[in-house]
Structure I
Amino acid sequence: MTTAVQPPEHEADWVDLGLERGPAEDLLDRCVELLDATGRDGRPRLRWYVSTDSAIVLGRGQRHAEPVPGHVQLQRPSGGGAVLMDGDLLSLDVVLPADHPWLADDDLGAVFYPIGRAWAAALEHLGVADVALHDGPATATRLGPPEQRPLAEVCYASLGRSEVVVAGRKLVGLSQRRRRQGALVQCGVMRRWNPSPLVEALAVDPARAAIERAAVGLDDVLVPPVSDFALMRAVRAQLG
């Protein structure tokens, strides 16, 4: 059972579902339900959530991970590498109906740009320095050279289009799922970067040093830290 907390303000253009807290499995189960709801009424939705347990969450294309004590193993509906979903990860689902202007481009990756840009602008507004968007192709793929493959297994160890970096290290990850009803764009920002459970689950210990260098947590670059609601308000203001 998840619990929902409404933010203090709502905007008319979006269905803003506020912040949910609950077990990771329950939170992920709702993702596709929201895409179905958006397909029915044509209204874009925003939904924030934080897990109350710890989970190794595989991307849609991943098939196997080793068990890690204290962590359930789940799979999310969108692609990309594995994520550690726990109390240090603030997630956002941006759910868009099929006729939304952000989905008009034949390039399926184009939807990441307005969302990544909103995150970057919000973080700058909150005082984070040296924020940028990754504007090139993915820096690692599971079908790429052998040195890339371990990095591609871990979401925050490689960069995709319009993901947010701080001083060259990944802070906000993006992934998506397309269906007839529209698009589910999943975003995540970490409070702290702790890849050890992912390294263990994915058996990529030889790449541990590179994985540790690849990302950074929000609380490591913004002192004093901001609340979840302050970050939510900042991002919401930039989404327009």
Structure II
Amino acid sequence: MTTHNHDSDAHHPDRHIMVGVLGGMGPDATVAFMQRVIDATPAEDDIDHVHLLVDNNPKVPSRIKALIDGDGENPGPAIADMARRLEQAGAAFLVMPCNTAHYYWQYAQDAVAIPVWHIVELTLDTIARRIPGAKVGMLCSPALRKIGLYEGFAEARGLSLVYPDDEASVLEVIRAVKRGQGRHPDTPAALTRAADDLKARGANVLVLACTELSVIQDVLDVSVPVIDTVQVLAEQVVAAAEGADVPKP
């Protein structure tokens, strides 16, 4: 897998940067990402905010059906189509606030000449800087373990991964958020149990590696640091739009 660096012009503070968002996977997670970008932006007026061009497309075929159930349509071509449209509309680079969809990242990058950021690499770079050699507890869709999305990237950075025993409960939390039931009392309890399990198994940092979990991050009660992939992505987008030289994988 080969990712790309920013065009150097993208960091120029005088340049108007438009960021393309491959969204809708799911819709709540995309809105949560947009809110994080707004919250992370030092703004005194509307004009100070990041220009986001968002394709909030919930019609992308289900990643869970394709990767877990094994009977779903390949989402890759739909993601590639979205990427092309955003590039044609003037986006300087693209982001995809969905971890599991990064299994199809290459479809997006092959479809465009602009960079497509990689949320997994950005997140693990952040952890490697803050907690070198960390044992990373993964709060994520079981699809991520199945496809090994994080494994190679983690190993390259000297990090190890651990997953919760009861992955089915985490998947149900994700599905509850997709149904709009993320605040049902059973949902945060199941997420906290999974987090406690990871801590007991030696994790010294947790990653919210599913953007649905980012939607309900505030309900999580755990005593180890939590890195939210959506927050990492949002902060780096703001930094790039502000003209900072943000290194990309």
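Read-outs throughout are calculated quantities, based only on the coordinates presented, and are distinct from any laboratory measurement. Quick caveat: nothing in here was measured; it's all calculated off a predicted structure. Cβ atoms are built from the backbone, for glycine too; each structure is taken alone.
Name the one structure among I, II that mean projected area of the Cα convex hull in nm², for residues 19-122 alone of 7.4 was derived from.
On the way: I: 7.4; II: 6.7.
Source structure: I.
Out of I, II, which has the highest value for distance in nm of label points 7 Å out along Cα→Cβ at positions 171 and 187?
Once distance in nm of label points 7 Å out along Cα→Cβ at positions 171 and 187 is worked out for each structure, II has the highest.
Matching task: 20 is the computed value of relative contact order in percent (Cα under 8 Å, 6 or more apart). Pick the structure from I, II. Don't jump to the answer; show the numbers that get you there.
Values: I: 20; II: 25.
Derived from the structure labelled I.
Match the computed value 0.65 of FRET efficiency 1/(1 + (r/R0)^6) of positions 59 and 99 (r between Cβ atoms, R0 = 30 Å, to 0.05) to one of the structures I, II, and report its label. Computing FRET efficiency 1/(1 + (r/R0)^6) of positions 59 and 99 (r between Cβ atoms, R0 = 30 Å, to 0.05) on every structure in I, II gives 0.65 only for I. Tell me which of I, II gives 16.0 when you compute mean count of other Cβ atoms within 10 Å over residues 51-58. Answer for the origin of the read-out: II. Here helix-only ellipticity at 222 nm (-39500 (n - 2.57) for each DSSP H run of 4 or more, over all residues; to 500) was calculated and came to -8000; which of the structures I, II was it taken from? The value was obtained from structure I.
I have 2.6 for distance in nm of label points 7 Å out along Cα→Cβ at positions 115 and 131, calculated from one of the structures I, II. Which structure is it?
Values: I: 1.7; II: 2.6.
Among I, II, the structure yielding 2.6 for distance in nm of label points 7 Å out along Cα→Cβ at positions 115 and 131 is II.
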